[in-house]
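Dropping the structures in below, format is structure tokens.
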Structure 1
Amino acid sequence: MIVLCLVQFMLVLDDTVVNVALPSIRDELGFSASGLPWVVNAYFLAFGGLLLLCGRLADLLGRRRVFLIGVALFGVASLACGLAQEPWQLVIGRFVQGGGAAMAGPAAMSMITLLYPGPAERTKALGIWGGIAALGGTSGLVLSGALTDLVSWRGIFLINLPVVAVALALLPRLVPESRAPGRRRLDVPGAVLVTGAAVSLVYGLLRAGETGWSDPIAIGAVVLSAALGAAFLVAESRAAAPLVPASFLASRTRAVAGGATLLFSMAMYAMSFLLMIQVQTVLGYSPLLAGIAYLPYGAGILAGMWLSSRVSLRIGTRWALLLAFLVNIAGLLLLSGVAAGDSYIAHVLPGMLILSMGNGLSLPVMAVAAVDGTTEEDAGLGSALFTSVQQIGGAVGVAALAVMGYSGGLMAGAVCVALGAVLIAVLLPSRAGAPQQPAGTSKTERFGETRPALNRLDRPR
């Protein structure tokens with residue numbers, strides 16, 4: 001659990017770690033104004049576009065195998081980014097990093113889902129997982145400011161290498177291989193269509209965030225994504241072994257969790273983007289001071305994460321999510337009033353603490369609902385869908401909400417979270433989030449092993 005969470009922390013960290021360092025990267029490598037955003041976008045494009053494909057590959061080829069390949073790929077790309085001498089080298093390195101993250105992230109989450117099958121232990125495990133993921137996104141801003149100011153922007157990539165080394169050395173000794181039972185082939189037409197749809201959508205949203213929705217290329221990419229998505233649904237209805245089985249999509253709990261996660265991610269990614277700009281350009285903080293200002297956000301997430309599993313086990317997934325979303329709304333509305341001349345202690349910190357607490361409460365419970373009922377057959381697919389929705393929601397949020405300005409964007413984010421709360425209240429089943437496991441199944445059988453159940457993981461100590 002520690003190793004898998006450490007890798008997830010690293011993967012999410014790289015979503016945001018370059019944000020504060022972009023001016024230094026531009027000055028040293030000579031990026032153009034149009035090329036610089038692709039230091040961020042290349043990672044998002046590969047990560048968001050390849051998640052579904054890589055999640056299903058993990059189910060079919062082996063979750064541990066795909067995880068280790070993804071981590072190794074991420075490590076090599078991180079080294080290439082840290083040593084880059086030309087803009088194109090850094091952009092390609094970031095794209096490969098995103099591909100490695102798309103392989104490692106869903107595989108890791110699906111392994112955690114199968115390692116902890118009971119309702120209570122799965123809720124606690126995914127609580128830690130979700131909280132660590134949120135902490136990684138926040139820590140990226142802190143580390144980026146510190147390393148850029150005190151060392152070099154190259155350190156934000158090279159810092160990944162020790163984590164990669166630890167994961168590659170330890171995970172094969174700690175987790176057995178697991179895959180979907182039986183011999184199954186990858187649905188190649190479905191894989192091509194869904195990957196094309198995801199890449200087109202993420203690209204269209206990223207471009208719209210840069211150039212606005214009047215850009216015909218952005219609109220064309222989104223329309224192409226819709227067409228490919230429709231073709232994917234038609235192809236899946238005719239496939240003998242579809243990439244995403246219809247039975248998987250029939251779960252109301254997973255569907256509601258996906259919708260709520262999309263709305264939540266729109267609000268939080270936009271907030272992170274807008275608040276970092278606000279504290280530097282309006283309040284006048286340096287990159288290092290802006291990163292330090294985010295430290296209480298991480299503390300609030302940890303506190304919310306600690307409470308999350310306890311609250312959800314006591315009052316249930318639906319009520320826990322509703323409570324968490326209400327806390328998030330309050331935090332967004334408080335932060336939306338931050339303006340020039342305001343003090344950090346009186347105006348920024350209260351909203352930041354409330355919002356971070358809401359984040360820590362929300363993400364673990366949403367993760368539990370998103371993988372509700374998944375088994376060794378489709379755990380990777382469930383994990384990939386959850387992460388993919390987060391990435392797409394983030395891209396939508398930055399493209400659609402950030403253009404509204406700071407206060408308008410945060411208030412629109414509060415509306416998005418409120419819509420998510422309505423969706424949860426109306427449609428989420430009251431007994432959502434309980435994992436399903438066939439009776440009499442041992443831990444060894446859940447992981448697709450043929451050796452006796454009393455193995456090195458199950459032997460009494």
Structure 2
Amino acid sequence: MDPSDLAWMLAAFALVTLMFPGLSFLYGGMLGRHQVLNTFMMVMGSLAVTIAVYVAYGHGLVMGNSVGGLGIIGNPLDHLGFRSVMKEDGAGGMMWAGFYILFAAISLALVASGAAGRMKFGAWLLFGAIWITLVYAPLAHWVFAFDGPGVTGGWMVNTLGFHDFAGGTAIHMNAGASGLALALVLGRRHVTAARPHNLPLVLLGAGMIMVGWFGFNGGTAGGANFLASYVVVTSLLAAGGGMLGFILVERLATGHSTLLGLATGLIAGLVAITPAADAVSPGGALAAGFLGSAIAAWAISWKRSHRIDDTLDVFAVHGMAGISGALFVMFFGDPAAPAGLAGVFRGGDQSLLWREPLAIAVTLVYAFGMTWIIATVMNRIVSIRITPEEEYAGIDTSLHAESAYHLAVPGLATRMNPETTIPEETASGQPQVAEPSSQKEDIR
């Protein structure tokens with residue numbers, strides 16, 4: 001790999017790692033203050049367990065020679081223990097292996113939306129290891145593993161010819177369907193809150209994710225080249241379209257535009273452009289982000305009307321926006337864009353009308369079905385959900401013995417908890433003690 005290309009890939013790699021604390025802030029801010037740390041733990045724990053699985057055998061499942069030449073799953077022995085990437089191969093094998101770890105880990109972290117605030121942390125880590133093996137790895141093999149000399153890759157990209165620039169299927173549609181399945185298995189929370197507890201934290205997280213996305217899509221270009229600059233700019237344009245689309249829908253539906261809606265639209269726009277970043281015009285990127293966020297806004301309303309507790313809306317924001325992005329390529333792909341793919345409305349191959357929907361449908365059905373099976377079997381063997389008492393007490397203190405906003409530090413440096421008030425004194429000079437409230441605090 002050319003040194004300049006490697007330098008860009010290293011920079012993009014660093015940007016993608018920002019997505020993990022960014023997603024922690026985004027998800028944590030959207031929840032109640034008693035669930036912030038558990039959310040951080042689930043996101044960062046996703047990275048930890050994915051690294052272990054991927055180094056052990058996961059890279060072979062994703063990028064190894066397809067078992068039996070069927071294009072279904074790679075051979076886990078091909079890259080066992082990452083030993084195959086220990087030497088310079090001229091193609092950046094080690095760098096790409098690291099990228100694929102981050103792709104897998106962010107996919108699992110997104111699925112946490114379906115379990116937020118009510119799943120045992122140990123069960124989450126076990127679920128994550130199984131999910132990476134049985135759900136993510138096959139889907140990633142289908143779309144990321146290209147045929148090569150003596151190597152058979154995945155069926156979706158090589159046989160079907162499905163276009164997915166940076167993981168709209170294996171990452172976003174997969175995470176959306178999987179998060180929905182996990183939410184249905186776990187059931188609704190016993191305690192909910194009307195709104196997020198920290199909107200500035202939400203915007204901070206969304207901003208970090210946007211920066212990471214430039215590395216995510218730009219790094220997929222494989223080097224410091226025109227394609228990298230093209231997809232970074234189309235990603236930015238889609239993010240702008242996404243913000244405008246969501247707050248417009250909000251305004252029409254409720255009479256208000258909100259910061260939470262702006263941040264949600266930003267993410268939905270980025271999701272929508274992921275499969276299409278190299279295949280649409282700049283104007284098309286803006287439209288794709290706008291459309292994707294509008295569809296995500298509708299899906300959030302649909303979820304609420306059906307009382308589905310996909311706590312952080314991964315199905316709506318990642319699943320539905322990812323679908324819209326893939327369909328946008330099918331209809332509006334611009335042959336002048338780097339991918340050279342003409343959509344149906346631009347005189348493209350009519351077979352796109354069945355090839356693209358087939359890939360989307362298979363992805364959704366496989367991800368939802370396998371995740372539902374994994375979670376259901378685990379739950380029957382050992383309960384994966386915390387008790388109602390632990391939920392009412394707050395999962396941060398129940399599982400982790402920590403609190404995000406209160407530190408009991410003895411000594412001169414002690415500061416009063418801002419939520420604590422000094423009791424007023426009675427006429428006798430004794431502190432007046434308030435009667436305990438019988439109303440349980442509403443937490444999300």
Structure 3
Amino acid sequence: MQKKLSFSSYLVIGVMLFALFFGAGNLIFPAQLGQNAGSNIIPAVIGFLITGVGLPFLGVLAMGFSGSRNLQDLASRIHPVYAIIFTSLLYLTIGPFFAAPRTGAVAFDIGISPFVSEGAMQIALGIFTFLFFAITLWLSLNPSKIVDRVGKILSPGIIILLLGLLIMVVVKPMGAIQSPEEAYASGAFVKGFTEGYNTMDALASLVFAIIVINVIRSMGITDRKGIFAATAKTGIVATAFLALLYVGIAYLGAVSTEAFGLSETGGQILSQASEYYFGTLGLVLLAIVIILACLTTSIGLITACGEYFHTIIPQIGYKTFVIIFSTFCFIISNFGLSNIITYSIPVLMFLYPLAVVLMLLTFLSPLFKHSQLVYVSATIVAFCIGIIDGLKTLCQSLEIEYFGWMKPIISFYEKTLPFYSDGLGWVLPVLGVTLVTALIARVRNHPTAEA
């Protein structure tokens with residue numbers, strides 16, 4: 001007889017999944033969105049929740065539904081070589097390239113910068129991030145239960161601290177909601193939708209889901225249907241907490257503009273709000289909790305990346321990878337939070353379509369008999385549009401002209417692809433190609449991807 005988990009078990013695993021998701025980006029981006037969206041906060045937040053909460057939930061469900069051992073196993077349905085490249089790029093993105101360095105930058109931005117003078121900011125950032133990633137390196141090389149224990153204490157602690165802050169915001173707003181900034185004046189929903197990419201949680205969900213699935217299996221749920229159901233229930237718990245905090249932090253950002261003006265990063269908004277309501281003590285408490293939370297996230301990301309790359313390149317030891325990644329994170333974090341965010345957006349514009357296509361095809365796979373033709377065709381279309389979106393966004397971020405060869409392609413996409421100007425030009429072509437190739441696969445006997 002198949003074992004059933006209790007409500008408390010689902011709650012515990014769900015909070016664990018929330019803790020895995022909840023990192024630096026989950027704090028800063030909704031706060032900044034709230035400031036910039038102003039009176040258009042409702043459509044902007046709805047868009048943000050779709051990509052910041054909906055897609056991570058979809059990713060968790062996809063891994064539970066697929067029965068795959070890990071992300072590389074799932075992506076192998078397209079091609080084994082593609083699986084290694086895609087999985088490696090995803091790990092590097094949520095690891096040493098962007099998300100892991102961002103933990104150090106956010107910890108500094110929220111916890112340390114309010115106490116540092118403007119002239120000493122860069123030196124203070126260098127010293128802090130050196131210590132931050134030195135501790136990350138030490139604990140990643142010497143796995144200890146202290147990280148798990150701190151994480152278990154911090155997750156409820158962060159929720160309680162932020163809920164206290166958000167209750168104060170609702171009871172006693174800092175000011176009136178202002179007019180939206182230009183980017184949100186029209187198309188606030190779409191802008192919020194693409195801003196949700198920045199959390200990187202949809203990408204991380206494809207990795208974190210395996211951790212959850214292994215916990216569920218260890219509790220006695222072993223059949224595919226039971227694992228999927230349990231994964232869905234724990235996913236609902238985790239994403240409900242995320243959604244609640246996103247809405248609250250976005251509202252905090254929206255009512256903070258009148259009091260503080262527009263801030264460069266969301267970290268500054270949270271620091272200012274905490275000091276506004278609770279004084280220096282509140283600022284110090286927030287600093288301690290956020291620094292520890294970012295540290296546990298950093299350790300988790302570096303450890304995961306080290307383990308993955310050691311499996312595909314066993315000639316290089318786990319410890320060597322951890323040293324390389326920690327050093328790289330220290331260097332990248334010193335470019336500052338704003339620069340990390342700026343350079344991560346083009347990569348996310350490229351990676352997100354590929355990740356979402358893989359999620360959707362995982363659910364549709366039984367309908368087209370797991371045909372590899374469908375997987376490959378849809379992925380190629382997403383790649384061709386996503387790579388141009390990424391390069392276009394990079395040029396815009398650097399404020400440089402589009403590369404000459406890109407201009408006719410961009411012009412063609414703008415004229416022919418619905419929603420292309422909103423960053424969603426890949427959606428309808430992918431759906432169209434999936435439908436056509438799925439019909440072909442149903443009629444003809446094409447090679448199948450391993451289900």
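Values in this text are rule-based calculations from the coordinates and carry no lab data. Values in this document were obtained by computation on a predicted structure and should not be read as measured data. Cβ atoms are built from the backbone, for glycine too; each structure is taken alone.
Structural remarks
- Source structure (of 1, 2, 3) for FRET efficiency 1/(1 + (r/R0)^6) of positions 213 and 405 (r between Cβ atoms, R0 = 35 Å, to 0.05), computed value 0.75: 2
- Test item: FRET efficiency 1/(1 + (r/R0)^6) of positions 69 and 277 (r between Cβ atoms, R0 = 41 Å, to 0.05) calculated as 0.30, pick one of 1, 2, 3: 3
- Each of the structures 1, 2, 3 was assessed by FRET efficiency 1/(1 + (r/R0)^6) of positions 93 and 317 (r between Cβ atoms, R0 = 35 Å, to 0.05); the largest value belongs to 3.
- For 22.4 (mean count of other Cβ atoms within 10 Å over residues 13-20, calculated) the corresponding structure among 1, 2, 3: 3
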